[in-house]
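Listed below are the structures to be examined.
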Structure P
Amino acid sequence: MLPGDKSGIDFCRLLKNDELLAEIPVIMLTAKSEEDSKVHGLDAGADDYMTKPFSTRELISRIKAVLRRSNALSSDKPIEIGNLSLDPKSQRVTAAGKVVDVGPTEYRLLAFFMSHPERAYTRTQLLDQVWGGNVYIEDRTIDVHIKRLRTLLRPHQCDTLIQTVRGTGYRFSSFIEPI
């Protein structure tokens, strides 16, 4: 029941059939509470289906659950940016065809960065995404892991992909800003 001539089912199918958009989690919020409508929505690719009326608390909990289930690395497809490649199946990082030996924390950090390029993140956001929200460690711990990751990538000329964003935190980008 979207405005215009497309239904929510059609829009969901459109998203899920597009290779670039297929990983976006979808929760359908609708007044259609019949079983057939729910089945059609979930079969179209929706990750969850909620009928009106619903509480804000329930919606937030369902959003959190869908985001936990739809981790960006759930895809088995390798992520390639420049000459850097990360293979989630084998948990292997390669640069210019050579294996880069990274620790588990640096791997998770790099995997997050590579699956979310061109966006600046604060240290707190990185801690939440890489370590999880219930871990209590100093946000400057990120700086240590960023330094380790840059050191591992430097021999392969990939250390400049991890950029410091003054006043914010860090970003993963293949675009080098002019000085």
Structure Q
Amino acid sequence: MKRQYNRLSKELYTGGFWYFVTICTDDMKCIFVAEGLSLQDNKFILNSLGKIVEQEILNLENNFRKTKVENYIIMPNHTHLIISIDEGATRVNFQKMISLGDVVGLLKAYTQKRVRDELNKNGGINPPLRNIKGVNFNKIWQKSFYDHIIRNDNDLLRIQEYIINNPINWELDSLNPTNLKK
């Protein structure tokens, strides 16, 4: 069976817009934050896996021309980003125009590669990563991602506020495993 494309027209994802993106972990497992879900400065305290995700988010702008991460937050089992992609955006050292899917795909791939590299250090023993329970280190991300094209300043402000307040609203978050419908 052919997989149905769940996005709008492809042209809308190749630049000239800001995008609100949510990327979830495989099986919605809470694998990015320190035990106890502690907050500091209204952000979760990240474990070693969450820190890898954060480093790769911050590195996206080095991999793509005319692409910027405007805001982000890393939650226990997902991350939210606001990404701006200007028209004519390309990967560094490539001329092919990129899409939002390319940016998210590279973030997922680079994160996964970094995790494999970290696990293979010191003969395959990396206590900070190995101590994270319930992680399938071969697949930390769900297959797809959620996106929303930001339509105007009010939309942007609403989403920015959502990102800022997401950690303190974790108990009510629809992606919190205790709130997911079984």
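Since every read-out is calculated from the coordinates, none of them should be taken as a lab result. For clarity, every value in this text was computed on a predicted model and none was experimentally measured. Cβ atoms are built from the backbone, for glycine too; each structure is taken alone.
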### Message
Quick check for you: by distance in nm of label points 7 Å out along Cα→Cβ at positions 115 and 171, which of P, Q is greatest?
### Response
Q
### When relative contact order in percent (Cα under 8 Å, 6 or more apart) is computed for each of P, Q, the largest belongs to
Q
### Message
Once Cα Rg over 2.2 N^0.38 Å is calculated for all of P, Q, which comes out largest?
### Response
P
### Task
Could you figure out which one of P, Q the value 0.35 for FRET efficiency 1/(1 + (r/R0)^6) of positions 19 and 99 (r between Cβ atoms, R0 = 25 Å, to 0.05) was computed from?
P
